[in-house]
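Structures incoming, each one as structure tokens.
Computed from the coordinates by the stated procedures, all read-outs in this text should not be read as laboratory data. Quantities reported herein were computed from a predicted structural model and do not represent experimental measurements. Cβ atoms are built from the backbone, for glycine too; each structure is taken alone.
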Structure 1
């Protein structure tokens, strides 16, 4: 479970450019809940993710993950329990290392393994099994360096790396936006399957309203650092992109 309570973050305080990026934002995300996050540029989406991962310390409020207060933890400590996939497929993987070496590093995250040389036979078999589900032939290329992969292949690898050690929270920052339509569709299918199988608490930023409503269990829209509305259940099920935008426009003029 993720609990964000009264999060406050103001940039450029005391200057003409002062901006409240998070404005008393509170949010609770249960285990297995898949939350899609929408909003215009500057609404606070990336700021919210940076607050969760420790990109900065909040001016006020708290962040609790599975009962542990992580508000003051540095980013590398949070990274042990939070999976994060970026929009750019080049981020999140080491291009000069092989596929299996990248997976081995991800698999050992947060574990106290004795130092050993190379990748074990058991781990290699485990990685191969999981790569095969992507239907991209990656299981037959585990000795290839990641820099040789296409954007879609790298994003599939990043998805496996972020979830192979079963994080407490998975953050997806427009992780299909830079892919061609076919690759984006495949990555979203894989994302949906993994989140459901592992019952991962997941947050996904997207500018694609249709995608925001088709995937996940809940949708929030941010505006001026606050939650403008929170859709779930039958209300979300019956929502359409056009009706959602009409609802948002109505809120903006109130």
Structure 2
């Protein structure tokens, strides 16, 4: 129960902070660059870890939990509990987001002649789940499914690799435990800066699937899904898990032995 509450609460916080920053940018034009939104996401991750790391492992991301299980840092029997808690937290955050901004969303749709559920309503659906190419970047004309998967997989690979590096005892150059959440948050922000123009930078299956389900049920329907090829699954669920798994193996079997050899 402690792990469940911790993962649910932490995932709720990071998803709410991040998705609300996108909502404010879309609805009110308060953020003018991906730099600002990326910093809010990183801050949300940092605060969520500080809030919950004494309760649970503070993975807050199914891809991270899978990587930790593969590396032997999380008991496999706990993996389903962690994933369910993370999905529940993200789903709850999506519901709160819709509750806070539903009136503003309706007003935005009215003044922009957007009919919810149509292709044009992707403009508001992107506040909940990610899309490729990023609807907010008109300069990117084509992002294929394979490219989107590679972007999300590579971004999550980097995130998990740095999580291992920042928390593994064999890395004697890592920051202190008190500062680790800050550096993990900065890692998230840094990855968002170059991945988000392509895919909005999900990097977290729970963060994407929870709010996306809320949008699907709140009237966006199929418009809440990025394409007819199941990109919501391939790009934003499967690719991050693959990237995280590769990072776990790379650190465990390549970097960690080098660290240990250097110490000896």
Structure 3
């Protein structure tokens, strides 16, 4: 992200009051908050995982969120999709997503796109943001988003979970490989519906949101080339180095 403070919009008195506590985090300050205000983030799927990423980024003061998620709310979504409400079952998910985020942060610009990521729309969606967050359940979407982010030379935070396990990593062009380096094609056994607790999705989501905040403000050390693997049944956390394939058809081009 640009380092010059003059390149970022000033904070209003209201924003200074709202973000006072986080601006006291070492390395953030007013400059870091202004970077957050001027940043834009695309989130692919805004459900149990991506919805919490969006919530945390809106709370942190990110200026624009581009949200891609199609379909209407199902009763089975309510155990994890915390931007939804019981009375919204059967209605388009995006309506509730945008409304709930606006209730939290009316200053955040939100572009709700009632579509899932595909090879056809990925490039256009990625073009609207500085950073990409992948929280999709299907690898067809994940790989399409990864390819578009790599072509645009934009970092992508990858968040995933299954049962009581979760993982987060960050792909940074020029510093790490990409999703296709270690998942070159769609796994044949993967399906959209899988065992999930909302608390596990939320764990991965909060860590993913921190990764985005680090990329924007420049604080800390992103998980570039490192997969943070979490087994929440035993509370074991591991850092695994991810391969960077010299022959990767996506990021080595």
Which entry (1, 2, 3) yields the derived value -0.70 for log10 I(q)/I(0) by the Debye sum over Cα atoms at q = 0.18 Å⁻¹, for residues 46-125 alone: 3
For the read-out P(r) over Cα pairs in 10 Å bins from 0, in percent, for residues 86-221 alone, a value of 12, 33, 33, 16, 5, 1 was computed from one structure; give its label from 1, 2, 3. 2
With distance in nm of label points 7 Å out along Cα→Cβ at positions 14 and 102 computed per structure, which member of 1, 2, 3 shows the largest figure? 1
